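Before anything else, here is the set of structures, which you'll find just below.
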Structure I
């Protein structure tokens with residue numbers, strides 16, 4: 001059986017990681033701190049971005065948001081612990097004083113054992129990095145960085161707004177400070193080949209990251225990519241193609257890397273496809289079945305364990 005799982009998965013699950021680290025049920029509570037994104041300045045942002053991610057509770061304080069999400073979880077799992085997840089947009093895109101005010105507020109909430117901060121590589125500087133290093137000494141800290149693809153041409157096509165070199169710098173600086181780094185990648189971007197997507201997995205593995213979120217490209221309405229899709233400028237991956245690619249990517253990821261997400265969660269009625277994503281657990285089960293069929297495990301093609 002694969003070492004880093006509690007439920008017969010063949011990849012390193014987040015449930016396993018949290019259970020081993022905290023000896024408790026741990027939930028991430030998504031927060032909208034009202035941050036923006038530097039890539040919105042040009043009027044578009046990334047071509048697949050509509051309005052950022054996260055909840056729609058930004059008019060409420062962070063503590064109020066947290067308690068709204070936490071209340072039903074507490075009723076079902078009363079002894080749980082929580083990680084405050086700064087999810088919406090780029091959560092280091094503000095002056096240091098603003099960041100401190102928001103992060104410190106949620107750290108005062110009972111049973112909050114850590115922070116998860118989603119941001120971009122071009123929203124970090126030495127001052128912010130030094131503060132994150134100090135935070136990391138006081139609490140468990142994750143920093144999530146979007147990459148999407150390691151292919152420079154793809155980054156230009158999706159209007160990512162930063163270079164591969166900038167991304168590598170950010171990961172290197174975070175790791176130098178002992179911070180847990182999570183990277184986001186997207187499969188199915190603008191006719192990328194299977195080989196390019198596997199190369200992205202190999203690339204992030206080479207940086208010594210701690211966690212990964214693997215997404216399938218979907219097409220939100222009212223975005224540039226929706227226009228491109230309707231003009232038949234690219235094709236979406238089938239479920240079978242996506243499963244094949246993910247299985248191959250996992251073999252090139254060090255088994256110690258935590259797989260924090262392995263598919264996407266589009267909003268029903270607000271996108272053009274692929275609609276097979278709506279059956280999330282079916283996709284997850286099919287990935288498990290395919291890995292078992294191939295008799296493969298995460299890290300099988302790199303230096304394992």
Structure II
């Protein structure tokens with residue numbers, strides 16, 4: 001069941017996705033954190049962030065919309081108050097980071113590079129670049145590459161770039177960050193969507209639009225992982241609508257070395273460990289010796 005992502009060894013390929021598992025402690029009464037391959041903590045910014053005003057979560061057909069707005073405690077509070085708990089466990093801890101400028105990304109990466117207990121960084125490039133009119137860093141290959149270079153210059157940790165699906169050609173973004181030094185890519189982040197209240201003719205979300213996640217986006221995520229895996233030589237981590245072991249295995253056959261479980265955690269707090277058990281059962285039933293033997297084996 002073991003896999004390796006850019007030098008980061010994990011006991012299995014199942015990670016929990018950023019923003020859906022808190023800082024780990026919130027789920028520790030339901031899940032044995034030692035069983036997970038990795039925990040990607042809630043996105044961290046340079047300063048604490050309150051996020052968007054409510055309502056900011058809306059259930060939809062086959063998923064949910066969220067406009068939480070990257071609320072978090074800030075990187076310093078995470079290091080002082082959240083990380084000590086995670087150090088008790090034998091699990092890879094991946095810090096998801098973001099900023100509104102290249103400098104902010106670099107500063108957060110620098111702070112995390114100096115502490116024990118963080119094993120890799122995941123860069124959220126779906127954030128707005130405030131100096132370019134709010135355009136997402138991840139929608140521009142040059143901007144995504146520049147963020148990657150700035151973070152790589154500040155850390156010795158493996159750097160994973162989390163790609164946005166809200167682009168015309170996701171493979172070109174993946175190639176750009178690979179060239180800039182990314183050690184792996186994870187995809188996809190949420191797809192922009194909205195929902196309307198017919199009685200008031202107003203958006204259900206205060207922010208008007210939000211990020212769509214859950215089973216509804218799995219076909220899109222699966223397609224994009226397959227496209228990217230054919231283009232890059234670095235590991236790919238699959239995300240998007242993974243609810244069962246079968247979903248996770250589809251992503252791996254499409255080319256993902258590992259997967260992240262997101263919205264499923266809200267429905268079933270034990271989803272991640274059930275998926276681990278399901279993958280193990282699949283390997284046993286099909287007499288497959290190691291999980292890496294199925295990665296990228298899609299027949300077309």
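Read-outs: derived from the displayed coordinates by stated rules, not from any lab. In this text the structure is predicted, and so the values were computed from the model without any measurement. Cβ atoms are built from the backbone, for glycine too; each structure is taken alone.
Points worth noting:
- Identity of the structure behind 16.2 (criterion: mean count of other Cβ atoms within 10 Å over residues 111-118, calculated), options I, II: II
- Computing distance in nm of label points 7 Å out along Cα→Cβ at positions 127 and 159 across structures I, II gives 1.4 for structure II.
- Taking Kirkwood radius over Cα pairs in Å as the criterion, the top-ranked structure out of I, II is I, with the highest value.
- If you line up I, II by distance in nm of label points 7 Å out along Cα→Cβ at positions 15 and 47, the top spot, with the largest value, goes to I.
- Identity of the structure behind 4.1 (criterion: distance in nm of label points 7 Å out along Cα→Cβ at positions 31 and 231, calculated), options I, II: I
- Which entry (I, II) yields the derived value -7500 for helix-only ellipticity at 222 nm (-39500 (n - 2.57) for each DSSP H run of 4 or more, over all residues; to 500): II
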